[in-house]
Structure 1
Amino acid sequence: MDLRLQGKRAFISGSSQGIGYAIAASLAAEGAEVMLNGRDALRVEAAVERLRADYPDARVSGRAADFAKADEVAALTAALGEIDILVNNVGLFGLADFASIADDDWMRYFEVNVMSGVRLSRAVLGGMRQRGWGRIVFISSESGVNVPADMVHYGMTKAAMLAVSNGLAKLTRGTAVTVNTVLGGPTFSHGVAASVAAVAEAQALSAEAMKDAIIGQNSTTLLERFIEPTEIAHLVTYLASPLSSATNGAALRADGGVLTAML
C-alpha cells in the first residue's frame, strides 16, 4: 500500500533508538524525510548513519536536544523549520514506590514526557494549519488509562498526553491537520531490554528467561508476548499518512489486547 508520504518532512523526538527509531525507519521506508533526535549527539549521529545505510535513498538528519533542558529545547524548536509530521515520542519511565517519589522527580517526568509534546506541537501546529496539512502523533501508553501502582508518576504523564492531544485536535477543525494518540502496551524497547537484563542479572537468570517470565506473569494481554517497536511504528506510520484523514482526536491502542479480567 502506498501511504503517500513521499516528500513529507517528519520530526520524531527520542528517536535514536527503540520505538522512536522504529517509527523513523518506517517513515523513511515510505519516502518521508526524517529528522532524528536524542539527548546524546554521538548516539544521534550513529542512528542517522544506521538509517542512511538501511535506506540509502532516504533523506535523514539528526538534532540532539535534552528535553529536560529548556535552552536546548528552545534551540531545537527554533531550528525545526517546516514540519509536516510530528511524533511526540520522547519520554522517561521507571519503577518507583509512590511514597519515595520526590517532587523534583514528579516535575522532571512532567517536563520531559508532557511539556516536550506541548513545546514541539506549539512550534509546528500553526504552520501545519497555514499550509493546510499536517500530522501530530503522541506516543502515550496503556499506563495512561490503567495506571500501574509502581509507576504512578509515569502513568500521570501518559494520561496528560492524552488530554493535550485531544485538546489540540479541537484546534484543527475544518482543516486537513490531525492530532492523534497511540497507546502502546508492553514493548521490548531498548529501555525495557536494559531493565530486563538488570533484573535477570540480579536473579542469576538469562535475559531471555527473565523476559519470558515477566510476560508470562502478565495475564492481561492477549498477545502473550512483548510488542516489538516495529509494531507500534506501523500504526504511527499510517496515522502520519494522508490515508488516515478521517481519524482525528482519537486514542488508538496498540497494546497487545488488554483484558480487564481473565476467565
Structure 2
Amino acid sequence: MRAFRVAYDGSPFYGFQRQPDVPTVEDTLFDSLCALGVADNVPEGYAAAGRTDAGVSALAQTVAFECPEWLSPSAFNSELPGEIRVWASADVDPAFHATHDAYYREYVYHSHAPRANLGLAKEASRRLSGEHDFHNLTPDTEGTVRDLDIDVLQDDEYLVFTFRASGFARNLVRRIVSLIHAIATGEEEMAKIDRVLASEPLDGKEGVPCAPAYPLYLADVGYDLEFAVDGAATKSLHDVFGDLRVERRTRSRVARDICRTIE
C-alpha cells in the first residue's frame, strides 16, 4: 500500500472526483494506472484525501492504494498528461485511508483586491475563524459545523487567504473569500458576518456568491507520514508548471495590449 502526493492544474478538469462523460483528475489517474497495468479500474484499497471543484488546482492532493513496488511517482507520471504530476510517495499500512487519516486540509486562495482594506480583511477573517455553523455558506445540509483557521496577508494587489480545517463543506472556502472581499472593499458591512453565522437561512439577494474557482488550490493535507520526494518527478513538475506560468503571463500581455488599444 502506498500513498502519493499529486499536483494538478485544475483548469482542464471538471473537478477531482470521477464523473461520467467529462474529464476529471481522478478518471485520468485511473486511466494512467490502467495503462501501466496496475489496475483495470479502481485500484484495491483506493481512497483520496478529498474532492476539489471544477477549476480548482492542487499541490498536495493525496491518493493511496495497493500497487507494485516499482510504481514510483516518475513511473506514475509516464502515463499522465502534463497537467497532473505525481511528485512524492510514502509506504503506508494496509489500514491507511487517505480520507479518514488526514487530520487537516489546507487551501490557499489568491483574491485580486487592489482596493481592499487589509485591516478589514483581517478582522473579518478573525470573526469567521473558530467553530461555527456555516450552513449559510454551503449547499450542504449536513457537516456544516466546522472549526476553521483563516489567515490573510497582502501581496501587491492580492489578498492571499490560507484556510486550515479537518475538512471543508462544499463551496465554503470560495464563499468565505467572497464575503471577506466584499467587506474589505466596502461593499458589505462587518455586521454581515453576524447575519451569515445566524441560525436563520439567507434568502435571495442576502446570499453570498462563490468566488471564482481558478485562484484556489489544495496546498497541503496533514498525515503522520514522511513522504519521499522523487527528484525526477519534481523536476518534471517544475518544467510543466514553469511553462504554464509563462504561457499565462504571455496571455495576460495580449489581454493588456487589447485593453490599451481600445480605450
For structures 1, 2, which has the highest computed value of mean projected area of the Cα convex hull in nm²?
2
Comparing FRET efficiency 1/(1 + (r/R0)^6) of positions 202 and 226 (r between Cβ atoms, R0 = 30 Å, to 0.05) across structures 1, 2, which is largest?
1
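Suppose helix-only ellipticity at 222 nm (-39500 (n - 2.57) for each DSSP H run of 4 or more, over all residues; to 500) works out to -13500; of 1, 2, which structure was it derived from? Present the calculation step by step, with values, prior to reporting the outcome.
Values: 1: -13500; 2: -9000.
Derived from the structure labelled 1.
Have a look at 1, 2 and say which one yields 2.8 for distance in nm of label points 7 Å out along Cα→Cβ at positions 90 and 250, as calculated. Please list the in-between numbers first.
Details: 1: 2.8; 2: 3.9.
Structure of origin is 1.
Quick check on the output: 19 is relative contact order in percent (Cα under 8 Å, 6 or more apart), derived from one of 1, 2. Which one produced it?
Values: 1: 19; 2: 23.
Answer by label: 1.
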Using volume of the Cα convex hull per residue in Å³, for residues 98-193 alone for the comparison, can you identify which of 1, 2 gives the largest number?
1
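Values in this text are rule-based calculations from the coordinates and carry no lab data. Predicted model, so just to flag it, every value in this text is computed and none were measured. Cβ atoms are built from the backbone, for glycine too; each structure is taken alone.
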